[in-house]
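*Asks:* Below: a set of structures, written as structure tokens.
Derivation of every value follows stated rules applied to the coordinates shown; laboratory data play no part. Small disclaimer: the values here were computed from a predicted structure and weren't measured. Cβ atoms are built from the backbone, for glycine too; each structure is taken alone.
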Structure 1
Amino acid sequence: MIAKKTTLEFKSAQAAEVSKEIPKPSSSLAAKDGDSFDVIIVGGGPSGSSCAMYLGKAGKKVLLLDRAKFPRDKTCGDGISGKSVGVLKELGMLPEMEKVEHMKMYGVTFSNPKGTVVKIDTPSKDPNLPPGFVCRREVFDNVLFQNAKKFATTIEQFFVNDLIQENGIVTGVTGNHMPTGQKMTFTAKVIVGADGVGGVVAKKFNAVNTKEDHQCSALRAYYKGVKGMNDTIELHFVEELLPGYFWIFPLPDGKANVGVGMLVSDIKSTKSNMEKIMFSIIENHPVFKARFEGAERISDVKRWQLPLGSNRVKCFGDGYLIIGDAGSLIDPFSGEGIGNSLISGKISSQIIAKAFEKNDFSAVTLVEYETELSKEIDGDLKNSYRMQKWGKHKWLLNWMIDKAANSEKMRRAISSSLLHSEEKSKFSSLPEMIKMILFN
């Protein structure tokens, strides 16, 4: 029998473990009201922390603000892709990752609506570097944020409530330090909005993804005792969720991140109850019922919204940039956002450095962030959006995964598409996909 609700011992125990591994933040304020910086970053998640690290290494005076106190939970699937691994390696963060609890992933297990299951291995070019990880965001984000403290002034539990503008140019932020109630103002040459869905910078400039067919709603809970997990993340295309999916992402000590995701437009049009669907899959689906027998849910079910990169927003202006989830950069097919968040942190830091060289922080200079970001991620986002649309077709998913289950050549093609964006394009074109299925 699956436990319907349990205590949150898992979360509190793991938080205690994390706090031993990483130094606790100082309780004193690191900046005074009215202080000036080169750059202010609002939001200390992966995009904000990576941007702070890059800029700090470049010698910039950075203020990094976050409304939470780290370590803090972030509702997510906890998958960290190959894109992420590349940036983490560049930042020198992989040794830090080895110090905290995580699972190395070497592939993806898929199943189609008819129940065919296939494991696709994705071998890394570097035998010592896995194609991806699964790491709880409470742990992963804390590793990044604590490392960012080496390169930036940080204030936690600081709520930014408005931007300062002079002659239409953003020049600072105002907000409250929540533990003390102190109202504070800081100024900078550039303000970076890295504070997630509906962040203050994005809201101020009406740069929020509001299209329901380009938004995903997701639920997740943590379980222990799920049977049959291995060194792959699992994406299962269950009919009730298409083009979304049911996932199982393995974690250490026999635990797992389990969840479902659907387009908001589909949820509304079908009047779907996502939590009911998730528990029905776990308890009744022929592929998963036996795997969850005796499993225990060890957290509450949490929901969050994902602004998909199939509807990108304007992410620059006079004196500001928007990065990470705040900029609608989430992959429309997989729902993964950490990789593009880290990439946006890197590219934004490069463009900001150029702005300082020119001493020009207007949109004329900062537009280059949009240009470079588009070159890096838009092709992949477009391919993923096409794949998402094909994912509505049950017959196509059944055909492709059935073929992969019986063809090593097809499995290699899928594996290559997971690692290389140029290969993914073959799966984003319906004629190319049909040709591939027929001849592999």
Structure 2
Amino acid sequence: MNRPVNSSPHEQEGAALCYAIVGAGQAGVQAAITLREQGFSGQLVVLGEEPQAPYMRPPLSKKFLSKELDEDRLFFRPLSFYAQNQIDLRTRAQVTRIERGHQTLLLQDGQTLPYDKLLIATGSRPRTLGLPGQAHPDVLYLRTLDESKTLQSRLTTSKRLVVIGGGYLGLEIAATSALAGIEVTVLERGKRLLERVTTPIISQHMHGVHTKQGVKVQCEMTVTGLTFDHHRLQSVECSGQSYPADIAIVAVGAVPNDEIARQAGLACDDGILVDEGARTSDPLIFAAGDCARHPNALFSRQVRLESVQNAVDQATVAAMNMMGHNAIYRRVPWFWSQQYDLKLQSAGFFAGHDEIQEHGDKSKDNFALLYYRQGTLIGVDAINSPAHYLSARKSIGARGELATLSRNASLSPSQISTQITNS
């Protein structure tokens, strides 16, 4: 008898199931914990490429980089937690191929792992410059704990840093480095800072904040080359202009790690395409986090989000649906950034707005911008104004946000988000 397309041979035979999670970041860990919360008792394997246990990434450009946060406070849980909950956490484990026909993962070390259901939570990686010298030791990227440690060490021995990219990550690194006494230059290709994520009012304000801290900000700058002298970085070149640097950090965006999904024939388009239940084009495979592109019915658009909120909430939905539920991921996306003593919080989307309401006092670095489209609130940006931010976020979600989070989580999404926000 043929089995249903959304079940596995083991499920039909009543044998012990194996659910595999590829990726040991925010989404992967949340999914594993949710599966156990929801009563999954089969084999649960989490495969992570890095040598460390799963850890928080947001502090890597902020409090960990500035040495305000110790390394042991980065980890979600001690290793004993995974053993106690029968989560088979495997570090240094790289999946090279998904054999969908055999429901098997092929690992770089030659091992294979059969799965009954699979979650891909492989995240994203930094976009490179595409220039000669981009892999030089003086040209750094920041995504992993090891990369943050390298940058942390180099900041103690360097005098001049060029940050290539004026988005959240680039500006957080610039702020942390400036406070450490480093001479910082930010080179942004767009017309303004944070151009892709906010409006000119916020961009102009943050430009002024960084300038007051001694950071040199240059917009509409395309990096054309890197020069070296005696095997050390000498400068970053921009169309005839030269910016001296001991080290450079590249923060020009991220690309989804969707290669194994593409090789497996799953539908992809700047990320793995999933539905509102985090299901891919294969009913036995789910995807969540930075690597997944999903429909957001609240804003009538397809989005791929690189945020803690998205990773936690979408992974929770994916895990519940792996258990046979029909959970829907329909949440207001939110983001935050810490730069100096300013906390920038955003929710929703500003694109398509036709009205902006301003609350607070920009001169005191305490204000909020509410974005409306045809009278409907669609987004908010707030600087040191949590009350306005939370109120606006709640109002946006009232249009149809679905609460899908588990109530009795041993490590609930709200706890994880709070833990990260406070870091």
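*Asks:* Once percent of Cα pairs over 25 Å apart, for residues 117-348 alone is calculated for every structure in 1, 2, which label goes with the largest value?
*Replies:* 1
*Asks:* If helix-only ellipticity at 222 nm (-39500 (n - 2.57) for each DSSP H run of 4 or more, over all residues; to 500) is computed to be -7000, which of 1, 2 is the source?
*Replies:* It must be structure 2, since only it matches.
*Asks:* Assign the value 15, calculated as relative contact order in percent (Cα under 8 Å, 6 or more apart), to the correct structure from 1, 2.
*Replies:* Attributed to the structure labelled 2.
*Asks:* Let me ask another. Just checking, which of 1, 2 has the largest value of distance in nm of label points 7 Å out along Cα→Cβ at positions 29 and 381?
*Replies:* 1
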